[in-house]
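Below: a set of structures, written as structure tokens.
Read-outs: derived from the displayed coordinates by stated rules, not from any lab. Owing to the predicted nature of the structure, the values given are computational and were not obtained by experimental measurement. Cβ atoms are built from the backbone, for glycine too; each structure is taken alone.
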Structure 1
């Protein structure tokens, strides 16, 4: 029986299906594709595959010339016409016919082709006895060259590694990324099992977001197997108890030897066998109720970059910022976003980890500018309000007056992993090959009331996600990133931000932006109104001073051309703003301000032995002092207002501040009127 191929809306016999020799998919590998399985006449995870196809196409500016649902129908129709109960689908979209040249704009209509056939990637005995693989000398494509998350028609990177494996007598080969970490195999994702826990490289290791990988993570989680996305080395693979690969064509296949090293006892392990059985029994086809992908069942996206929130936490209506209540603090107007990102070039990214009933933590990254920060350092200063904390890198910042890495905020016991990640990122950057010293800057607050802080659950890939996801534009606030597990003055705290734009006639038109990670005690005061009197907390709870501890990290950015000494003066005034909110700077509080200038006039070039740096006069600083105090006060209050209720370890709960009660209190003290709602 001849196979039937769907090509551009027509079903034709396979031998009659043709494309132009001028198609850029043929000439340059310019296109995208998906490989899908058919089980019992149904396409396995069809919609997930097509979502990835459309994302790949969007990433290379390729317009798929048909709606999503139409492509779903076309795929199902092609499967039906071929009459295969079990089989394989190759769906590809090419750029279309064009000229002999790279210009994609000269191509005609993109070509959509759906092929259905049988496939057996590996012999049956290898599923029973396991694969032997080697590590290829061919590294996975650098994400800055071609993202491995794009499933493109250009598979030469994988093919070269495959050839190396075949020449060594192996049908598959392991590929490392540009950092020497484990990425994936030439056509499959890789998993390792150690002490009954399952590990797989994270997406930012330079891998394809495999659909079968996702399914395996789902079923492992449902089966009670602890699952982790973690950076892996060859050593981790060599000493694993079990190793297996996953892919649409490969399904789940064990690996028993890597680089001539026996894995475990040299036979497929019990967890591999168990997951293979569960995968075969999954029965989760396109007409079944859709389940959320694994990463979104553990962590549902809270921002487009890399900020995740658990699905076990019910979504709440959007909570207001301070100005939404009709409260304006200070005399200066905010920037367009009323955020630290109003300072041109500054970017912010979050990663929020909420898993099970014990992990409530995360990371927040603040990136001063888009260039290489090590090569183009910014003047900076650190001020200590109360030094019960672990601000990594602060002594060198104050000694040299400069910042040479992004700033990461996280929980107290994860600062060292965060610092190591920043150092690794700086050392790996092009042009830094000879660098032998890096000063990462990491701030923290202790989220141990809500989070199992002793588990130190945040890993390098989580910090990289915050860094790579850093964006300009609006900043997510509240129970997110490094503010996921924090508490402030009796209520849920979190991340907050605000800015001030000075008028040209007074402050030179410069902008000051502030971001806060709030986790401190005190008597909540809003725009001078002592609202703590109406609903707590008590100034000194009887026989319990534990609630009097906490910390606050304040990051100040400005585009004003000021040097490190002047930045220290600016940072001191941020503590004035913190004090206005009712902070008590208790014995156990770690209260720090990190301030930097993004002005290109004052940047410090790594390769210059002498520099003449212009700066503002001292008399010009007063408006900036007022602006930073105002922005800090508002950022802290935004953190409290935007934070949502969080329940964490041991059933501990931190309640969001009740908005209506707060409004009533503000009215009582005249901070707002009934007309301001």
Structure 2
């Protein structure tokens, strides 16, 4: 509780809000890990001192022992906390949505760990000395005693014959690597928002009144479903000012009833989606895109597209780009899992096409500019004066009435004044003799990105993960012939997944190199640091298996879980190796030092593995809104801690036997220099 109070002060100071990720990711187990290690060592020293003295210890003696116990563990504790801080550092390098999501979590955890670290070296030893006054017996609880009883013979075999244990660990790691290739990949787990968003799109020439009438038909059809509570829509209205939305597009929001009120046979949200699509597709003249309210805006604001996956076509010729977009859309549509595939509407807006007859214009002694000015004055109007109202003034514009502008015959009858001739009245000629008017389809919109014209083909993905969908669709899309000077880029959520993966591919190795440097400083040698470091990747295997067994895709949230797991695995390895190194420094043989050091640290290793796993269980079993983001993180940590703890107790001693044994033989093989006579 004191750590949480100190964390709250830090959050207020840094302006970090308390939300689902910042507070929900606080794991009690990680926070008490340092205290567990310190208390375990304090109790051990108090029991040994009582046994030597043959009596209860007074306060001064208890303070002495707890001080010595804390000093013994300060080195692994300091370096262990520094390592955990380092493994959380990659979370602070995230940008965009993943940065907004996981940076508060990293800052809050770092604050909590820093507070717990300070308390574990100050408050905890003092409380142990004050509160533990009676007889302290070096006696294990039943569970730890049984674990040690079965663990010791296996440990001796691991030290005597390390090759089978190391081989088994490598085999598990390879199997985990193969399993990882079969995991689905996505940027962020999809949140269940409990409601649906149904975007309707019509041809660009649809008027606002017609769009409203058609959208009301959609609302009536959807609300006829018994599981739908109500539906409301916005037509031709942008959610934000920077997001223009024409009148032929409507955003509909379908509010569902609680699941207990759904009719018989409708059990999942997928069933509801299928029923909504069936109702909507029965209405002709419209295309639909089914998503969730927040997800729809989320995709649009971060990637400029509404779909999960987008193929952006860049070039100069819109006609050729649109044709290529249609072929790419067909390729995406043929990929299993594709839904709501559509190409950005570039053309289709109704336009009035005016074609000037230059020969006729020349015969009448006119210029194209003079005829074009007449057309412009008729259609757009021309300033004819100013209207003053107080200190305000308004232009008076004269133009042809709306009814005449929509009538091609009336436009053709407009007079065009001929050049004046001396001594004669100025004559005119009908506009129809100088120009031809037709209605045609023109450009609907021109989108640009990075200074280049862009056409987007987008799709939603249902029933599979985004990563495997793009992997399967990419060869089909790349097989589409593109016009010269045209190229494509993948966008949407997949683009964010790639950006986050590329950033982690740079930052994580740097952080791991720094972790190895800290291990080297903490253990005072290359060989012991290498032994601990090798065991860490092997411990991540359990996280992969947990994802595979639970059917959860790999995402940024799961990657954060692996980062947390690496920190705990390094901390456990550091505790065990510090105990082994202490015995080696006292002159004990390597094999015996490994056995005694590992046996002594069984209890703290099991505790530091078990307690964080228990702390993540509420996140793993949560089912409310937002649980989808936390569940991958929790499953990775819980599954990984199982294998990490086993590898720390079994494989790390075997690796230590091999690595330190080779280092020891190498040191003995070096020739000693004799002093010159």
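Say we calculate distance in nm of label points 7 Å out along Cα→Cβ at positions 81 and 385 for every structure; which of 1, 2 gives the highest result?
When distance in nm of label points 7 Å out along Cα→Cβ at positions 81 and 385 is calculated for 1, 2, structure 2 comes out on top.
Given a value of 2.6 for distance in nm of label points 7 Å out along Cα→Cβ at positions 89 and 585, point me to the structure among 1, 2 it was derived from. Each step should come with its number before you reach the end.
Numbers: 1: 6.5; 2: 2.6.
So the calculation was done on 2.
Out of 1, 2, which structure matches 12 when relative contact order in percent (Cα under 8 Å, 6 or more apart) is calculated?
On the way: 1: 12; 2: 20.
Comparing all candidates, it corresponds to 1.
Hey, FRET efficiency 1/(1 + (r/R0)^6) of positions 209 and 497 (r between Cβ atoms, R0 = 25 Å, to 0.05) derived from one of 1, 2 reads 0.05; which structure?
2
Looking at structures 1, 2, which one was helix-only ellipticity at 222 nm (-39500 (n - 2.57) for each DSSP H run of 4 or more, over all residues; to 500) calculated from, given that it came out as -19500?
The read-out was computed on structure 2.
For the read-out volume of the Cα convex hull per residue in Å³, for residues 281-472 alone, a value of 201 was computed from one structure; give its label from 1, 2.
1
Assuming 0.90 is FRET efficiency 1/(1 + (r/R0)^6) of positions 185 and 417 (r between Cβ atoms, R0 = 41 Å, to 0.05) as calculated from a single structure, say which of 1, 2 it is.
1
Taking 16.8 as the value of mean count of other Cβ atoms within 10 Å over residues 105-112 derived from one of the structures shown (1, 2), identify that structure.
The value was obtained from structure 1.
For FRET efficiency 1/(1 + (r/R0)^6) of positions 33 and 345 (r between Cβ atoms, R0 = 41 Å, to 0.05), the calculated result is 0.10, so let me know which of 1, 2 that is.
The read-out was computed on structure 2.
Tell me which structure, out of 1, 2, gives 31.0 once Kirkwood radius over Cα pairs in Å is calculated.
Values: 1: 27.3; 2: 31.0.
The read-out comes from structure 2.
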